[in-house]
Structures are given as structure tokens and as C-alpha cells.
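The structures come next, written out as C-alpha cells.
FYI, it's all coordinate maths here, none of it is from the lab. This one's a predicted model, so the numbers in the text were calculated from it and none came from an experiment. Cβ atoms are built from the backbone, for glycine too; each structure is taken alone.
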Structure P
């Protein structure tokens, strides 16, 4: 009976995460999850919401993204102080960040290996490892290295 309602899967997903499927949460969830795995900043999602005629403040977008993250629906990727993206792929994987374009891309988990990890403090265990590789254009990197050599 419920399966004929539009966005039933999203409503069920929000309810399963103990989040009430409000109009704004549902609208933002549709924007986030309708395009498959992706990385989005709060500002990008807010702009998409405005383009889609979804009336929502930037503060509400931030709050909703953090609620989705805390509920396990999104992964937050901090690329530098004060700059984070939200990833709809919550599985184990790493990222590469293009410092020039601001694009964040997935790196498969198996593409990075570790020969040694630090011991966790007593009573703790390592829950996961997240790597963000930063990249710049090759010409920019050469300029940085040559400036450092001078």
C-alpha cells in the first residue's frame, strides 16, 4: 500500500535512521541520493536546493547534512580546516582532492595499503582509516618545489 507513494524508499531510510521525514529533510535527501554516489559541500547542496525551488536556509542544509552523517547516511570528509564534503558512499574507501578545482574523487580502499599502523591506546581500537590525497597541477607542484629550493 505504501509502495505507491513517491520517495517511499527515502522515507523508509530516514525513519530507519530515527529521523523524522520532514519536508525539508526529504527534499534534501532526494537531491543527495538521486544521483548515485557523490561528494557535496553544504554550499553546493544549498545551491542545488535553490535551483530545484526548495526553500531551505544554508543553516538548515548544514544541520541536515550533520544529522544524516550522525545517522550513518553520509560520510563527512574533511579536506582542510573548515572545508568538508559529504559523501553518499559510506563504504570503506579513500579520497583524492584536487586543490585547484575543489573536486573530491573516490579511491578504492584496496588501492592504498599500509605496512604499519600505530598501536591504539589501551582500551581503544582503530575503527577505520581515512586517507585524503591532495593533488595540484604538475606545473604548480614544480613551482612549489623550485621555490622551496631557493
Structure Q
């Protein structure tokens, strides 16, 4: 199984004491974030198989990031900013899913998921805004292994 984790691109900060009472879910990408998303989407579009399933957090910044890819996706509440690595792994059916899955989400859930799959401490795996981690589950001599296929950052594409 291939699991591709894409952190949303750079988003606006809500000002302290926001008079509009804005929700974290309503934050939009910045102009820089839109460029990051477009750059990464261009790379991902060339790499992702046609049958890849795409799950996106309900946060506006995640949906805007996913829209740059131009493929169909599903918004999933299990990927909201307060989600857990266990919820993400259950949603994607790791490591049993037959099709590649792309998840567009947040820190710390993405870093915690990567750390868990690689046997690291949760705090050891920060994920940059707009970056992609591509992981693969494989069986070697009866043991399940997680392999890092690639890590890409929009700044180096």
C-alpha cells in the first residue's frame, strides 16, 4: 500500500482576539501557500496513479491545497485538525488498502502518523507546510515494513 501524506500549504494566521469569531477551519491559503500548493500538485499529478483515492481535512486551507491537484477528493472529518494518527490509519485502512491513498491534512497528525509507521518518537517528525511524505507498506520475509519512498518540499521542486 502507498500512503501519501501532504501537509496543507502556508495559510493565513487568525489575528489574536479575532472580532469575527473566525474558526480555525476557515483559514485560507496565503498567496505563497497557493504557489506552494500549485508546485507540489504539479509534481504529484505526474507521480500519482489514476486510481489513487484522495481524502482531505474539512479545513479550507486543506481543500484549497487539494484543489490545486485538480482531481476528485472526499472531505473527511477524521482528518480535522484535532484528529489522531489512529483515526487517519483507520480511515486509510493501513496497510491493507489496495489502492494508493493521498491524505491532505495537518500537523501534528501527519508527523505523528509518520513517526508511528517508522518507529520514531512522535515529536521527531515535523512536516513542513506544503510538503509530501510518500510511504509504502511491504512484506519482507513475513514481516511488514514501512519504506519511505520520497519526501518532497515545494521549495525544492
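Quick notes
- Structure (P, Q) behind the derived value 12.4 of mean count of other Cβ atoms within 10 Å over residues 50-57: P
- Origin of the value 2.9, where distance in nm of label points 7 Å out along Cα→Cβ at positions 10 and 122 was derived from one of P, Q: Q
- Among P, Q, structure where P(r) over Cα pairs in 5 Å bins from 0, in percent as derived comes to 2, 8, 15, 16, 16, 14, 11, 8, 5, 3, 1, 1, 0, 0, 0: P
- In terms of relative contact order in percent (Cα under 8 Å, 6 or more apart), the structure with the greatest value among P, Q is Q.
- Of the structures P, Q, the one that -11000 was derived from, the read-out being helix-only ellipticity at 222 nm (-39500 (n - 2.57) for each DSSP H run of 4 or more, over all residues; to 500): P
- When distance in nm of label points 7 Å out along Cα→Cβ at positions 42 and 90 is calculated for each of structures P, Q, structure Q gives the greatest result.
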